[in-house]
Each structure stands twice: as C-alpha cells, then as structure tokens.
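Just so you know, all these numbers are worked out from the coordinates, no wet-lab data involved. Predicted model, so just to flag it, every value in this text is computed and none were measured. Cβ atoms are built from the backbone, for glycine too; each structure is taken alone.
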Structure P
C-alpha cells in the first residue's frame, strides 16, 4: 500500500511551532520561524502564492509588521512587484498616514508612507500577514491602503485562527476584501 504523501498545507502546518503562554499566559503563539527555517518548504509556499496571484496583475505587496514583511517581501520578489511595509507608529521616515486599531489591552497605530505606491492611484495590492485573529490590525492596514486610493484585492495570511472568525472586525473586512489563508486553526 502506498504511503500518504503530505500536502504542502500539511507539511507547513507540521513545521509551525506552537508556543504555550507566549507572549503572555493563555496565548498559544504560532511561531512561523520554524517554518521559514526550511528553505525548500518556504520556497514552495511562496511559489504557490506567486502562482495564485500571477493572474491578479498585482503591482504591490503590502506587508504588516513584522512577520508580514518576511512573507510579503518574498512574494513581491517572486511576482516582480513592489513591496510596501506597513509599520507600527514612528518607524517610517518622512510623511505618513496613520490609522489606529484596538487591541485586547488598549490601542496601537499603523503607518504607511504617503508615497508608498509612487503616487499612483488605483494600483492593485495584496495585503500579507502571517496570521489573522480578530483582524483589528488587518482592518487598519486595509484603511491605509484605501486612503492612498489603491485597491486591496485580497488579504493573504498563512494562518487563520478560526475561533475569531465571528468578530466584528473580521466580518467587516471580509465584506470588502477576500481572505485567503493556507492553514485554518480551530479553537482547542
């Protein structure tokens, strides 16, 4: 009998370390560094995304700080697209737009450079992050992209924490931007 060959999804999911009580008690941190250490597997994931987005005529990939930079920059390179970092407050030089978002313990801010898309309007953008939970960060990032009059075609996250699928912010962004994720993790 032939042995089951794991799918890319299965291989990646097995390669991601789950760290209990990090960064605080009660959180199970999805550590993608164990995945990206595997160059072959990381390349296969980026190749799969590049194949998916080739027909989208993507001009820019926007990545959310910090782990969205890793996946987003690699994807931008594979597509021959520009990469735009969306960063936490006071990390970008020059003129920026700022958007606040809520966290379970307060508020934070994201910023994008005013000239992020070279002053072009209506450009096609894919927003990338490693993980989506409540979607507060993603919602703020999408607002920043739209503020620059660009089109956010899709939100691409490696991991989708399904226990947060019914949150207000998730429902709001999924009405306007399609969410693509390779791995869905249910509540335990």
Structure Q
C-alpha cells in the first residue's frame, strides 16, 4: 500500500517527483510515504556515451582524453546546461573507479593575450573540477591546470583550428595500482 504524500530520493538526494534529471549509469531510488514506509529500487539509465575512451580497462597513466560536448558561455567560465551529460559521464566513471586520479586541463586559442588565456583556461578547468568534487569525487583525485595557448592541437590561422584549440581535457595521472 503506502499512505499518499510520497517523497522521492535518487542516490540519497531528495527531489520532487518527476522533476529529477538523472545521468547515465546505475542509480538507487527510494520512495517514502508520509508514515515513513519506504521502498527501494536499483535502476540504470542507458544512453550513448559521449566519451567513448572512458574505459578503466583500456586507459593508461599519462593518457589525455579530450572532453567533447563541453560548452562554456562565450568568453566566460560558465559551463552551459548542455554540458551536463558529459560531466555526469565523467563523474560516473570516476565514481565507479575510485582509485583513478585525473587532471582537468583547460586550453585556449592564441587570439587573446597570454594573461587572459591563462586565466580563462585555468578557471574553466577549475569549474569542471569543482563540478566533479561537488558531485562527490574526493578533491585529492581531481586537480586542474590552465595551459592557455601553449598546447595547440590545430593551426590558429583558421577559425576551425582556433575552435579545436579551445578545449578541456582530462589527463590520467594515476590508476591507483
């Protein structure tokens, strides 16, 4: 049965019924009625992975994985809502592999000044790291660094090249073996 007036928790966090966006991966839901009676269910949200390289059996120390589908407001450090799926995918990977240690690296193109590029790339990397930490990854496992315009992967002479150079990457620092 259950007495009407239900509350929902997903992964230990209370939410309004039907108002929770749940990331890909395994989760636990708990429904509690007004009398405190509860029921649990484990479930998995399947979907196409954004970062296909996130496989703990295949990665190696020193490997750098580009984080695609990560977007910031123009000339800003604010991560857009469209970025949530890839950030949640990285969180799930780190959460499921508690010994892996990573560095989040921010990069820019070569148009603005060195000082501006260094600051922007550092703050973007920091925001990604802080998102993961706020979700529950221990801060000792996630560092961040801004590389500015020092490590281009494409020519800065074209708009397409400059766009490729504006990126955030995740470097595997330790597998915890």
Who wins on mean count of other Cβ atoms within 10 Å over residues 108-115 among P, Q, i.e. which is largest? P
Top of P, Q by mean count of other Cβ atoms within 10 Å over residues 28-35, largest first: P
Suppose semi-axes √(5λ) of the Cα gyration tensor in Å works out to 37, 18, 14; of P, Q, which structure was it derived from? Q
Match the computed value -0.62, -1.10 of log10 I(q)/I(0) by the Debye sum over Cα atoms at q = 0.17, 0.30 Å⁻¹, for residues 100-139 alone to one of the structures P, Q, and report its label. P
Once relative contact order in percent (Cα under 8 Å, 6 or more apart) is calculated for all of P, Q, which comes out largest? Q
Origin of the derived value -9500 (helix-only ellipticity at 222 nm (-39500 (n - 2.57) for each DSSP H run of 4 or more, over all residues; to 500); candidates P, Q): P
Suppose distance in nm of label points 7 Å out along Cα→Cβ at positions 60 and 92 works out to 2.7; of P, Q, which structure was it derived from? Q
